[in-house]
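For reference, the structures are reproduced in the following blocks.
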Structure P
Amino acid sequence: MTTLEIDVADLKVAKVQIGATDLLVSLEDGRLISTPLWWYPKLQQASKAQRANHEIMPMGLHWPDLDEDLSIAGMLSGYRSPGARPPPRG
């Protein structure tokens, strides 16, 4: 079994975009992280204005209106917010 080691010093956020179904985070080194929006129910249910009001922090992202924090290392590791449920198929 292998362990994923993430060097958090390399995880500097350059840009954040929230689409209809995905959260896209561009890192300064050119990597793009895309995660399904349903992983983060607070963001999924938020208004456009609440989603747009985010802060880039040293280790991740913060939405003050939503009291939501996401770490870049957590996103890369597949962390989902507690209670996150995939949308129904069909």
Structure Q
Amino acid sequence: MCKYIKKSNVEATLLDNEWILLNVDQFTVTKVNQLGGYCWDLLNEVQTLNELYRSIRVQFPESEELTINDIEQYLTQLIECGLVEHDI
């Protein structure tokens, strides 16, 4: 099973319920919402897709439409932005 963790070259800050993620090597900025920020925070430690999904569902039970595929797409976007490592 694929595992994910945030890269160490990323600075993050919370501003008005949105997270600003700065890739200091590529000089890119990515903004994510509160749910994305929670997922980002979980990635301080190695996580599987299922672990992330379960944790997010517990923290945000009102997000009934959220699927495991949504989380996988989000992680794919973070990987493409150079913010997350996978298959570790």
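Every read-out reported here was derived from the displayed coordinates using simple, explicitly stated rules and does not represent laboratory data. None of these values were measured; they are calculated from a predicted model. Cβ atoms are built from the backbone, for glycine too; each structure is taken alone.
For which of P, Q does helix-only ellipticity at 222 nm (-39500 (n - 2.57) for each DSSP H run of 4 or more, over all residues; to 500), calculated from the coordinates, equal -3500? All intermediate terms of the calculation are to be shown ahead of the outcome.
Numbers: P: -3500; Q: -11500.
Matching structure: P.
Given 12.4, 36 as the derived value for Rg and Dmax of the Cα atoms in Å, which of the supplied structures P, Q does it correspond to?
Numbers: P: 13.3, 43; Q: 12.4, 36.
The value was obtained from structure Q.
Computing FRET efficiency 1/(1 + (r/R0)^6) of positions 33 and 49 (r between Cβ atoms, R0 = 25 Å, to 0.05) for each of P, Q, which one ends up highest?
Greatest value across P, Q: structure Q.
For relative contact order in percent (Cα under 8 Å, 6 or more apart), which of the structures P, Q scores highest?
Details: P: 22; Q: 39.
Top value of relative contact order in percent (Cα under 8 Å, 6 or more apart) goes to structure Q.
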